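Quick heads-up: structures coming right below.
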Structure I
Amino acid sequence: MRAMSVPLFYSQPKLWRRGSVFTIGLIGGISKFALTHLSETKIYTEGDSMESIIRTCHDNNQPLITVANHMSCLDDPMLWGALLSMKALWTQWDSIRWIPGAEENCFYKDKNLQNLFVSWGKVMSCRRGDGVYQPCMNFAVERLNLGESIHLYVEGQVNVSRTIPRIKWGVGRLVADCKRPPVILPFVHRGMDKLLPLKDDGKSTWIPQLGKKISILVGNPIYTDKILADCKRFKFTEVAIRKHIADITQRELQRLAKKLDDKLATSVDS
């Protein structure tokens, strides 16, 4: 038996939403305290802050897809605790991201209370290998069409190397199928692999090693309306559109990763 279906988890009755508001505020607040007071976290931006961009998109009913590299099982929710204010975490539930979570890691058979708690964190059950048209991704498109935000760890798994490998095409599917062209907001980070290191068997430890240096670089938004217009003009196939958008996203993440690494290297040298 697999985890509950997406519609059952995310139907959002009033009681479910109250539980979600409390869960995001509580876990987000703990994450913020851990990264801002028990670790040394620095946030760099190429333009506006993450919170400002999210708020602007939400106020304009503009779908937003944030993308980042994935270095530990605590990237989410801890990075969001660092990037967002306590006010946003506790009072701006509608603008908080939804995120796909690997079913085998986040949702378990016969653990409905645990699964409910995870779903309150706005985590969608995603099945690795089921492709870009699985229920999780369909639900993500629905959320985007309502002007909400989706976050993707586009590598598809924890990657502790400092390189951005070939990314998954899910971001391309979400962009291509939205009624209104979404904004893509990329960011990269370093140090989370030290906060929650992998053991020799490739699995994560479960006790965070606080006191580490965490660095985050938020890039500029990628506006996909022109990208999609070009795809239409050159008569790209659906597959070609997904690949094209994924390639653009990958290059931007690679650029940001190099920029952040150069910045960190310079700070060490000085």
Structure II
Amino acid sequence: MQEISPFVVAAFRAVFGALLLTALARRTEPREAAPGPADRVQLLLLSLLGVVANQLLFISGLSRTTVTNTALLQATMPVFALLLAAAARVERPSLARILGVPLALSGALLLMNLAAVDFRSRTFSGDLMILVNGFFYSAYLVAARGILRRRAPIGVTAALFRYGAAPILLVALPDLLRFRPGEVSGAAWAALAAIVVFPTFLAYALNTWALARTGPTTAAVFIYLQPLVAGALGWSVLGERPGPRTGAAALLIFAGIALATWPGGRQPDARSGAGRPSR
């Protein structure tokens, strides 16, 4: 993002993600029937939550904050998924999960240092975008369970990107008009290609495949591995130096998430079928 603006990155992810996922869906799910009107409406709404908001808020937030802050705030996503799944009666939370929610959220609040809130601070706006994105993506994980019981997961993912590409391109249009491809280095193009292939094409395809076979909280909980990887990379590649407050926030977030996702705590709602392995 030192060479390519965040919205241009999001536009590339949306367009090429849609192309790659559609090609994969046609190859792996050639007999999947076209969605009906009701499913199209649901796919559009899911696209706004899981693709449009996710792509725009995440990349914008990342450009305004640090890698470590981003990874830690993303780690609150399982907490949001737990709350939303309980509210939607997709999952019934255990006592351990209920106790873990405020613990993990306290870590996120500590990271943002709300006692000294300053909207002019260097990372606050980016931190807030990452946190809001986590809520929206958690809502997508919970809401997607219904259609994933009826339709093939790769086809659903491809449709979400096709529906989401146009809004993202519209938002990114001013930046795209100013974009000068000839001024971008080979290293930046390689990084952009990696972003399209790995955290877009492969990550979305695998996440939707997993979500079709488990509950939203379980699908979300694996994101807590990201701070370990991203923090180490931010330290070794970008020279970021997390301070004591970041370490304390990390302990609170991980303790809360560990408590909220303790094995055996997951109690799916029998009426919704959440957590029941699919074929």
Structure III
Amino acid sequence: MPDLFASPKRRIARARTHTENIKSGVGAFFQSQPYAQVAERNARGFEEHKIKLTRPIPDELTDLAYEAIEALRSALDQAVHPVAIACGVKRPDLIHFPIADNATDFENVLKGRVKDLPPDIVALFRSFQPYQGGNELIWALNRVRRQGTHRLIVPVGTVSGGVFGNFQQSSPLPLTVYNNPKWDSEKNEVIYAVTGPGSNLQYKFEVAFYVAFGQVEGALAGEPVIETLEDITAEVERLVLAVETESRRLSIIK
């Protein structure tokens, strides 16, 4: 007998493949050193010493992240589909894995979208708490899935340790060193020192980069992409296997 849950499992495997490809793509991108050390004059006439990206993050990495999200959301729906068919639901194509923005809305979804499924299956969905304030990963997955790819993922740079050493300046001009410089995701740069004009500042630093979710809905904004996708994938797999196990326990799926 064919595995009726093979399709959602393939979607999960596909999401893992996309995540691994993002990981290798991000590594290759930053190993190419797509950034520069520059000093730019600000509006007050001081020189801002910064690290800034010279090339944007490849669109392919954003596409992979969005396709991983689509695959994971699809896996949840595809886990419910064979259950709906086995239960004789008239329109199984209208049955989707229930997710809502809050607990009250979720109960309304259960009373509407999945009301024709067995009570034990509905109770299982309720135990997942797929709404804000409950299972935040699944709720966030659904929110991000509904938006476009624009600024889905953004590069973030950090200076190792946040402490700079070996600063030398040829003249006694004003010097400000930021111990905890913050990456500006809009400008793709980080300012780590400000000096007076004409200074000859010498320094050593180490910079590290990663990719994070950008201007997205829900709880994922600013979270590291690779680690978060791995966490969501593990959670989706847990829910899909729980639906399979319960449907087999109830003899809905043989």
* Structure fact -> Highest-scoring structure on Kirkwood radius over Cα pairs in Å (candidates I, II, III) is III
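Of structures I, II, III, which gives 25, 17, 14 when semi-axes √(5λ) of the Cα gyration tensor in Å, for residues 37-140 alone is computed from the coordinates? All intermediate terms of the calculation are to be shown ahead of the outcome.
Numbers: I: 25, 17, 14; II: 25, 21, 9; III: 47, 17, 9.
This value belongs to structure I.
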* Asked: With mean projected area of the Cα convex hull in nm², for residues 69-228 alone computed per structure, which member of I, II, III shows the largest figure?
  -> III
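Readers should treat all values here as calculations from the given coordinates under stated rules, not as data from a laboratory. The model shown is predicted, which means the values in this text are computed figures rather than measured ones.
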